[in-house]
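Asks: The data blocks that follow each hold one structure.
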Structure 1
Amino acid sequence: MPDRTSTRIRRWPASVRALAHQDFQIYFAGQAVSTLGKWVQQVALSWLAYHLTGSAILLGTIAFVSLAPQLLIGPLAGAWTDRHDKRRLLIIVQTILALQSLTLAVLAYQHWLNATTITLMALLLGLLNALETPLRQALIASFVPQPADLPNALVLNAMLINAARFVGPPLAGALIASAGEAGCFLLTAVAFGGLLVGLLNVRGSPTPRATGSTGEVFREGLRYLWQTLEVRRLMVSVVIVNLLASCYTALLPVVAKSVYAGDARTLGWLWGAAGAGAFVATLVLAVSGSASRLQRFILGGALLCALGLLGLAVPAPLWLALLALAVLGFGITVSNVSTNMQLQSGAPSALRGRVIAFYIALRFGFEAIGGLLAGVLAAQFGAPMTLGIAGGALLLLTLARQLARRAPVKE
């Protein structure tokens, strides 16, 4: 008698076959609503900060405090969560995130937000995300019981996140103009409930829990990363791309207001252009992201990032800036998602949570550092020159790493 699960999976196109698993379908739908709300909140918070203060340094600071906890506590959080029920932990964290967004809505409505309170709320968001992001990533494998479908699930998850990145910022721009930042924060609080509903309706397959203290579990994961050459190489690539390429996110309000004399809608279109490129990248990976091609995608993505940054550095009409951001969004996403696919597919199941946590720590932690540095440099030299410096440095480092990769390396 044929396996009913295998028969059901074969009915789905190969590019979306992970959706044949019912738990992943439910989780995917909840994640879609939650992620859309996240992007609406991110745009509203950055626009509010720049609108109130006009400070590029504050934008860099907000980017830093909202992402730096991923680098500082993310790996330890991964070790800690590997010892507990990840689904239950994510329900708790998602509830706190909803309450945080609701608090932001009240503060914005009452006009009680200033540089200090915005920074503190961004820091709280960063601390929560340091727990929430690796939990979301690590849970995907439990909703896709067939290991062969895991890479497709990761691509679909990335596609969902980048579709929200495409739709969310223009939606945020329109909402800011019509309902103000408070309306955006309220929408985000409601959207977080979407993932909560999904999590309450799935169970997933059980995953092995790590034994020993959090410190011992952390060191075990660190040894795996350090002793595996290809994993080390992938992590270095993550650091370089996100330190230099992802810094653009901190400067978009400056580009929108100071370079193109625009408003919140202009910022939404700039964000949306990068999101469109990122969404196309996930489509490409879903169709042709075979394991044998991932390394080429990582290299090509880094080179496209450099091209996009250099395109933003030159004086150009708005449509060319949108095109450069689309290229940049494509490059960052194809590089990061390809890296994530390689890491998760190769990691032992008992270590997957820690591997993901290290990846996310470097991914967002160095984006935080890059955003902080970009804000400081932009205050001195302007946003376009700062983006040009980042693009040139990324191009040189990527080419140097490719030459070094071809040389023989000893373990």
Structure 2
Amino acid sequence: MIIRNARILVKDNETKVQDIRIVDGKIQRIADYITCENEQILDVNEAYVMPGGVDVHVHLREPGFETKETIATGSLAAAHGGYTSIFAMPNIHPYPDNVEVMKAYQERIKKDAVVHTYPYATITKGEAGNELVDMKGLKQLGIHWFSDDGVGVQSETMMKQAMQQAKANDVMIVAHTEDMSYRPKEGCMHEGKQNKVLGLVGIPSETEYKQIERDLQLAYESGCAYHICHMSCKESVQLLRSYKAKGANVSGEVTTHHLLLSEEDVHNANDKMNPPLRSKEDKQALIDGLLDGTIDFIANDHAPHTEQEKAQDMVQAPFGIVALETSLPLIYTHFVKTGIFTLEQFEQFVSKKAAKRFGLHHTAKIAEGYQADLVVWSETEGVIDKTTFASKGKNTPFDGYKVAAQIATVLVDGKIVYNSQEDI
């Protein structure tokens, strides 16, 4: 295939229109004009072509919760949203906490996923926090990432042992940080101003940053690779900044919704996520942390639920929103178009930095020899419409939002897996 008239980033906001030849799933040549040799031509008419998005925090729900999402629908949602590599969280049933279950899970993924899909293993068996998994055995299956996402590891002793094992096996601990001793039973949004207005029980920021403080010290002492999921408050940003300054092997992510929304935007259960939307001050600290390199990249905690579940009141409805199909257009519209991010930062935050941190050395770069995992998008105005989602989940606070970018075509290993001109 030849992608003709591709607008490719040079530096900052500077771009250049070039052709890209793809052979055997890899970028073979980039030039101003490439002569066709009986190849398929994809003329993108000077639309942007950038490395496909890499999202290290996605819930595919299968096996165990297929009414919410499946590997097939979730990975297609990723393609629809411009993501070519995703990491599937392990809070499914059965938990991928041993070699036998993980092998079966990998086979499901190989059969059904339309984008590169990398499964996490749990840190502890059944995410119960009592017994470590066999990290060495799971690593032999290619698993380098371990998380008890959804609950977090409550025991300091257990987390210390997990980090020691992770260091010994050269794998990464990816932490959902939530100290449940700080979280009220009926807590459903941030403990600040808006929860009092709505008469709802709040979740204090200490729930997140107290466990981050514990974990960063343990990571510093053990020397293990450690990554913080969905950071949401200013204290977490400052803690990560301080431990990076000490030289700890640590990183962090932030979601698009925590960059765009705050507690004042909470109106119903489609605005309910964990961690919750916090104050405007927290939101600004997250943006500043991303820009100064404290927070490494954007990952979106795609968390599909049925419409019946989300139709419940704020207390009873589950936490989480879908994000794969809204993130890239929203980031471009609210941060690149407004001049807060450059195009180069956009590519770094949604693709390149995550790929580097999580060891995907073969992708996330438009250069000869790299995998042709690419997203074509244009500066075309549109409106987010949840009825068009490939995901089973329609639980988004962004339905009806105007955006200034549209995903046109997505290629994985040089093959088109999504085209906006075709039905999903």
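Asks: Here distance in nm of label points 7 Å out along Cα→Cβ at positions 98 and 314 has been calculated and equals 4.3, so which of 1, 2 was it run on?
Replies: 2
Asks: Given structures 1, 2, which gives the highest value for relative contact order in percent (Cα under 8 Å, 6 or more apart)?
Replies: 1
Asks: Taking 0.95 as the value of FRET efficiency 1/(1 + (r/R0)^6) of positions 26 and 186 (r between Cβ atoms, R0 = 41 Å, to 0.05) derived from one of the structures shown (1, 2), identify that structure.
Replies: Source structure for this number: 1.
Asks: Then there's this: If we compute distance in nm of label points 7 Å out along Cα→Cβ at positions 250 and 354 for structures 1, 2, which one ends up with the highest value?
Replies: Going through 1, 2 one by one, distance in nm of label points 7 Å out along Cα→Cβ at positions 250 and 354 peaks for structure 1.
Asks: So helix-only ellipticity at 222 nm (-39500 (n - 2.57) for each DSSP H run of 4 or more, over all residues; to 500), computed for just one structure, reads -28500; which one of 1, 2 is that?
Replies: Clearly, the read-out refers to 1.
Asks: Quick check on the output: 4.4 is distance in nm of label points 7 Å out along Cα→Cβ at positions 154 and 370, derived from one of 1, 2. Which one produced it?
Replies: 2
Asks: Given a computed value of 28.4 for mean count of other Cβ atoms within 10 Å over residues 50-57, which structure among 1, 2 does it belong to?
Replies: 2
FYI, it's all coordinate maths here, none of it is from the lab. Since we're looking at a predicted model, the values are computed, not measured. Cβ atoms are built from the backbone, for glycine too; each structure is taken alone.
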